[in-house]
Every structure is written in C-alpha cells, then in structure tokens.
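Take a look at these structures.
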Structure 1
Amino acid sequence: MIESNRITTYILHNKNHLSFWLRRLKTSHQIIAPVRDISGDIVLTGIRHMHEIALDGPALMPSPKEFLLPQMEQLFHYSDDGVEETFNKQPRIIFGIRSCDLSAIRILDIFYLENNKDAYYESRRTNTVMISIACNQPDPTCFCFGLSTGPFLRSGFDLQLTDLGNRFIVEAGTETGMALVREFLHIFTDPRPEDIEDLNEVRLASQSRFEKRVNLEQVHRGILAGEVSDTFWDSVAARCFECGGCVYNCPVCTCFNVIDQHFSPDSGKRIRIWDACMFKGFTRMAGDVVPAAKKIQRTKRWFHHKLVHWPTQFGTFGCVGCGRCAISCPGRIDMASVALRTKGTEHSEEKW
C-alpha cells in the first residue's frame, strides 16, 4: 500500500480476481458495467454475469449520465392521500467508465448539488460508487487530454483501475472506494517500483496516441475578445439539423423539461425528461414568445454556454472532450470541429 496525495495504491496481480471481486460486491450493490449489445455497440447496463463485461470497446453510447439523471424519471405521485416523492436509493457501483465520463459526473455534481440541491439527483449520486478504468487507447474523436479530464485522473475518483497488461493498478481516492478494497485485501498487494514505472509508461503512451489536440481555453479567450463573428456562427447553424444528438449524447448537458400526467382530477404524477436547448420550443414562454427563435441564436448559445458561461459560473468548461458529439453530429459541427475553426486556433482556416 502506498499513500500519495491521499491516493492509496494497490496491485491486483491476478486479473481473474477481478471477476471474483465484482461478484462479491454484487451481493450488496447493483453492478452497472459496459457490455457489448446485440448490435456490437458498447453500452452501460446492469450486470447479471461478470463475463458479460466488455472493457475493450470505444466510448460508451449513451453516457453514464443516464444513471444519475435518467432520460425519464418520475419525481412524485399525487392523489387525495397526499404527495409521494420517488427517490432511488439502491446501492450501485458503476464499473468501467472512462476518466472523461467521471470528469463529466463531477461537473454534474457542481450543477445539481452545489447551491440549490436537486434531491432526486442527490439520492442517486449518494448511493453510487464510481470505479473508472483509465484509458490506455483513446478513440480518434477524443480530446480529453487537452482539458485534463483524462485519459487518467489524479483525483476525484472512488477507485481508478489502470490496465498494465497482466495486472491492474488500483488507486483508491475516497474512503468509499477504499472500503470496497479493504474487505478483500487478500487479493491485492503493494505495488513495487517496477509497477509504478510501468504505470508511468502506460500513461505516457496513452497521451501520445491522441489524434486531436484542442485548446478550448484559446477559443474561450477568442470569444470574449470578440474575435468570433456572427458570420462564423451562421456557418455553424447552417449545418445544424436540430436533431439533438449532440445534446442527448453529451455527458455534461443538463437541460430538462417537467410535465404532469393526470390520471384523474385528483391524481397523477410529475415526470422529468431530457430536453435540448437546441430545439426552438425549449424556451417558449407564455404568450407563445420564443426568445431564441432563430437557429443561429440557439447554436451560438449552446457553444457560448459551454465555452464562456460555464467557466465563468462554475470554473470549468461544459465539455470533457469525450468526442460523442463528433460521432452523433451529421453536420460535423461537434465541439472539436467548431473549436478548431474559430478565429485564434491553429486550424482556423480549415474549411467545413
């Protein structure tokens, strides 16, 4: 065991022990992990058998956000007997998520848990442990390295595993994570100097594999300096299909709508569903007033929100460089593509 910056480090020398460990944890927690579905995609889902877990795939679609902020959730049911709120307090472990997704969840925590707390998000988050897998092989669309949101994290995780080929480095970053290891210390050992050397080599190799290098801080400064014109945003908006793919697949977007479903005059339920600020009707007001009726307004607002307003309000970009918007956007106006084309970036002359 090594204590460094409050991180406790172990070695799981026998990879077969990973399944044993997760099976034991499954007796007290629901295990959610990546599996390969019938179409071949890697998705997060509840696990019945440990052999279903797939750690060799690309970024997950959709993101783990749906387990803390479901696409549709009942907030409460009301009737003559009163109001009954719906809280999910089931103990869960989300295993195998990437560093960028864990970074996104940390940003969601700022939005939903600081200042005005969201009780429904809080009930799920409090009862969910995160075990991330450091990313040895970034996807071609990834650019988390430039945002310090991956491929490895220095803090902010319960447990972080790094694959060293024939063994795992296991880092515990919280007491919650440490508790999942403490009961099974017989399968973990202290790291040797060569283990730490291999860990550093794996990290350096992963960083060298990134195909995209995006500097959002440079874009942020350019927007604030007025160097990005509305003509540019017009060209971006012209390519937008308003499909919502970028918003729904983004692990950081927080937009939602609330609707009431009535069963009778005296009973019904209130439901929260994902929504998208890219849609014209998202900000529709009484009297049928739509503040952002033009597509350029909504497109510009989305990028400004992530690149200007989030850093100002929360001290972090509203993007973690996961690259999902690049996969889902048919118009190729994903965050990285737009950032690389704004004035002030090294590829500003690049054409659509």
Structure 2
Amino acid sequence: MSSKVKLDKLREKLEEEGLDGILISSPDNRRYMSGFTGSAGYLLISKNEAVLATDFRYIEQAGQQSPDYRVHRTASGLDWFPEWTAEQGVKRIGFEKTEMTVSLHESFAKAAAEGKGTNNPELVGVSGIIEGLRLYKDADELKLLTRAVEIADEAIDQVSPSIVPGMTEEAVAWELEKAMRERGAEMISFDTIVGAGANGALPHHRADETVIKEGDAIVIDMGAKYQGYCSDLTRTIFIGTPDEKFREIYDIVLQAQLEAEDKVTAGMTGEQCDAISRDIIAEAGYGDDFGHSLGHGVGLAVHEFPRVGPRADDVLQDGMVFTIEPGIYLSGWGGVRIEDMVVMENGRARVISKAHKLEF
C-alpha cells in the first residue's frame, strides 16, 4: 500500500473522529505512514498536507524515504508546531496518548498556547487510529514478514541439532542470534528466550548461565527483524530421549495449537480463537497451567493488534497476521510452548512458520 493510499485512509479516519489533523510520534506508526526510518521526528497530517518534521541529521534521508511528505527541518523548541497548525487552520489535532509522555504533551500544549498567530488548537488524545490501519497487511508487508519468519525458521533448524549437554542458555541464544544475522536479519525482534529444564516453566525467562543437562526440555522463543518487520517463533526441544511426562505435555500443546490453526475462521473474535486451544488444554487437566493469551498480532512491532486471548473482542479478518502459541507450564518441572505465525487468507489461517516440530 503506497503512502498516498495510507494518507487517504487516515484522513477518512480523522473525519470520522472529528479531527482536523493528527500528530504522530510513535516510531512504528511514523515508519508505517511515511517510510521514514530515522530515530527522531514527527508526522503532522491534516486534510490538505502531510509534513515530516525532523532535525538536521535526517533531512536528506527523510526526503529520500518520504517523497509524499513535505520535510520540515526543526531546530530547538517546538515553534514549528503552532506555525503549522495556524497555516493549516487546524482546530482539533489528535495526538497518540499511549505513546506520548506527559512531559512531551505539556511541551506541545504550551507551544500551541503560546505560539504567535495561532488559532489555539485543541490537543485531543487518541489511540488505535494508525494501529487499525496496520491490522491489515498488504502483499509487500506480507513478503517482508514471510522472510523474517523464514530467517528464524532456518536459524532454529540449524542450531537445534547442535545443542548438547554442557552448553549454557546464553550460548544457545547467541548461536541463534548469529544464525539469524547471517541470514539477513537486521536485529533480533526481542531478547531470545531459552528456558532449560525447570526454567521452561517461566514463560519469559531470560537466557542466563544455566547449564543444559541431558534430559532437559528447552523452550526457545525467538524472532528476527527484517527490513523493519518482525517474526516470532517458539519451539520446545528435548535433549536426549523424551520421557512419558514430556511426551504427554507436548502432545497436548501440539494438539491445541494444530486445532486452533485448523479451526479459526474469519469473523471469529480473538477470544473464540483462544478458546479452541484453551478448551483442549483445560479438558486435559492443565487449564490453570496455561496462563497467557493464545496469541497476538505481529508486524512492525512484535506485539500489535489483533489481540488473541480471553476477553479479546478483536474480529479476525483476512489480511491479519498473528501468532498461535499455546503452552503448559509446571513449576519445578518446566514447560512446553509451540508458536507459529499465521495469516488469515480466504477466511482461514495459513501457517507461515515452517520450523521443525517434534514427532514421537
């Protein structure tokens, strides 16, 4: 989707919200709307104009990456903000209330009130406007997401067979990061989770100096970022020959995942999708041991809309990309989580993740 099309869609949303313009400060939303990847800047979008305000360091870059925006060079202070609102006749301008700090909001409000020749615009807190546009991935976005998924898939399939007793969790995490970087990842999309043995019962355990032993199950949660887009993948492996307890838990989690991937359809809510997996785990007697949501959207951020979990009323539709990641966690024993990324197409979920899963 071109930035011009995104601007048209955003302006429709602004009209629905009764806003004359919007100030975008979120780096991900700024990148989504304009293509600008610099670390500093704001988007100012009204009915008639789109401005990218940034400092000297990024002027040339902004011009190259954001041809549909007028690039404005900022200096110290926020004088440019009231000047723009006055020029555009903006009376009500939205700001991202979940992104902007109280201090920064106060600075913008003060600039608007004190700016000479302004029309004293009202700053209106909004949320979810750009995120609502980001829900639906176009073909170009899906291509980048797919490559990010492939990088993580290839990395874990390369590294997993080389994990042996005596290695530390930190060493495994480093090998996974190197393998992703070697395949073109610009960075990891979040700190890699490696939970060996009892550490697997901690869903977000940070890889540490724990030494991996024969007979350990290892929960590995990892992701690559490729040209701005993220992947998210979890696999649980076993060092040695899996015992009956591990086989039991793994089979329950795998069944819960495969059923959700097979049965989720467009029009379901995130809560209904979550219930497909959760009911299977609960019926097996482990309902209290699955304590997180089934999944979440993935895109420029590793956690974004749609929500897929208990009480999630987001309606799943074609074009949405999200994870399906049931898990069971037993204190003192460990855990099993299996996670794929899927995209809704033609009313059903197509699994993007291809990394190896255990077979017994």
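None of the figures in this text is laboratory data; all of them are computed from the coordinates on show. Fair warning: this is a prediction, and the values are worked out from it, not measured in the lab. Cβ atoms are built from the backbone, for glycine too; each structure is taken alone.
-11000 is what came out when helix-only ellipticity at 222 nm (-39500 (n - 2.57) for each DSSP H run of 4 or more, over all residues; to 500) was calculated for one structure; which of 1, 2 is it?
On the way: 1: -8500; 2: -11000.
So the calculation was done on 2.
Among the shown structures 1, 2, from which was the value 20 of relative contact order in percent (Cα under 8 Å, 6 or more apart) calculated? Before the final figure, lay out each step's value.
Values: 1: 20; 2: 14.
Corresponding structure: 1.
Matching task: 12.8 is the computed value of mean count of other Cβ atoms within 10 Å over residues 34-41. Pick the structure from 1, 2. Walk me through the numbers on the way to the answer.
Numbers: 1: 12.8; 2: 18.8.
Comparing all candidates, it corresponds to 1.
With distance in nm of label points 7 Å out along Cα→Cβ at positions 90 and 250 computed per structure, which member of 1, 2 shows the largest figure? Walk me through the numbers before you get to the answer.
Numbers: 1: 2.9; 2: 5.5.
By distance in nm of label points 7 Å out along Cα→Cβ at positions 90 and 250, the leading structure of 1, 2 is 2.
To test your reading of the models, identify which of 1, 2 gives 116 for volume of the Cα convex hull per residue in Å³, for residues 138-193 alone when calculated.
Working: 1: 116; 2: 73.
Label of the source structure: 1.
One of 1, 2 was used to compute Rg and Dmax of the Cα atoms in Å, and the result was 23.1, 76. Which label is that? Could the numbers behind the result be given before it?
Working: 1: 21.8, 69; 2: 23.1, 76.
This figure was derived from 2.
To test your reading of the models, identify which of 1, 2 gives 0.95 for FRET efficiency 1/(1 + (r/R0)^6) of positions 106 and 218 (r between Cβ atoms, R0 = 41 Å, to 0.05) when calculated. Can you show the working numbers first?
Details: 1: 0.95; 2: 0.30.
Checking each candidate, the match is 1.
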